[in-house]
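Q: These notes open a run of structures that come right after.
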Structure P
Amino acid sequence: MSIDFIYPACYAETLLMETIGFPCSDNHQNGDGEIIKIMDIRKNIPSDEILIGVMDKPKGINPSHVPEKYKDIKTGSHGICLKRKPNSRRYIIYINHLFEDWIEIVGNSKNIPRPYPNNDSKFKAEMKDSKLSKKAILVNYINAIKDAQPTAFNQIKNWIELIQKNKL
């Protein structure tokens, strides 16, 4: 069963959320702009209902693409932060790197080498593929990182659980 309040901006972020225990593939979006539309524009979602967008730093774009009304409320390891729109239950889990760079940093912190170590372009392309969740080598890589219990994964999971309990 899919979690109906988490909206990942790309296939890699969808896989990350599902790997750490929040199935949300039904809510996958095509980019940060779609996340912002869901968070700010859709009137059919009550403002007191939890919505969590998950996005990374797009190549060549600074973090200002996240609306200024979202304020940092938590910072975590490896460049993650939790942003919240004041007086609402709208949150953004923000990864301040390109996802594929970030996941490699987190993997390296646990001595888990990335797939395709001699082919950056293949690794980056595969991480953006719509069939990412079917690519065993990459799914196994992200699962190996999860099994090593990196702080960043645990922080994201903890933040979501606290939001669900209305403690953030």
Structure Q
Amino acid sequence: MKSQRINFARFIFILFIFITSSCGYQLNKINKETVYDLYITLEESDLNNLLLQNIKRGNNFKLLKEKSLSDNSISIEVEEHSIKKYSAAIGQDGKTKEVRIEYLFRFTLYKESEDRPISKVFKSNSFYTYDDSSLLSMEDEEILITKELVISSLQNLTILIFSL
């Protein structure tokens, strides 16, 4: 009886795999050959420069200096792009023990083939332990966390654009 259940479960699992693979289903398939022309409007800041550097490193976008009207062109207006730091935990001595970093990326996306603009907000939080004795390493950790948050929002942006 038990072996029949196991065999039936195996059969169902193999059938499921066969059906999903035969219909062409794939998770988050992004066509690597498609390159979108991207015009982005933003203010000059270190955080925005980091965003632009990561866009240039990727293969999915070609940054434009002027708006384009082609079908694969996208225009993004960055409304707010910020990092804020807060004390997340305080020790008995009244000093900060843990820092919370809040990342916010608010923008409006315009695509020539879409009738309406798309407004989106990407938010992320990250925590790190704060130590007065190693301020330089804390600064390096903060820079690393900022890079990770920007890369994560850029990945979300890429998924959003390719899903349109």
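What follows is calculated from the coordinates using simple rules that are stated; it is not laboratory data. Note that the structure is predicted; figures quoted are calculated from it, not measured. Cβ atoms are built from the backbone, for glycine too; each structure is taken alone.
Q: With FRET efficiency 1/(1 + (r/R0)^6) of positions 36 and 148 (r between Cβ atoms, R0 = 30 Å, to 0.05) coming out at 0.80, pick the structure among P, Q it was computed from. Numbers along the way, then the final one.
A: Details: P: 0.40; Q: 0.80.
Answer by label: Q.
Q: To continue, here is another question. Supply the structure label, taken from P, Q, corresponding to distance in nm of label points 7 Å out along Cα→Cβ at positions 52 and 100 with the calculated value 2.6.
A: P
Q: Given 22.4, 70 as the derived value for Rg and Dmax of the Cα atoms in Å, which of the supplied structures P, Q does it correspond to?
A: Working: P: 15.2, 48; Q: 22.4, 70.
Going label by label, the one that fits is Q.
Q: Let me ask something additional. Determine which structure produced the value 21 for relative contact order in percent (Cα under 8 Å, 6 or more apart), calculated from the coordinates; the candidates are P, Q. Don't skip to the end; give the middle numbers.
A: Details: P: 21; Q: 18.
Going through each structure in turn, the value belongs to P.
Q: Which structure, out of P, Q, was distance in nm of label points 7 Å out along Cα→Cβ at positions 12 and 92 derived from, given a value of 1.8? Don't skip to the answer; put the middle values down first.
A: On the way: P: 1.8; Q: 5.5.
Derived from the structure labelled P.
Q: Taking distance in nm of label points 7 Å out along Cα→Cβ at positions 68 and 140 as the quantity of interest, name the structure among P, Q where it is greatest. Display every interim value, and only then the final one.
A: On the way: P: 4.9; Q: 4.0.
With respect to distance in nm of label points 7 Å out along Cα→Cβ at positions 68 and 140, the highest-scoring structure among P, Q is P.
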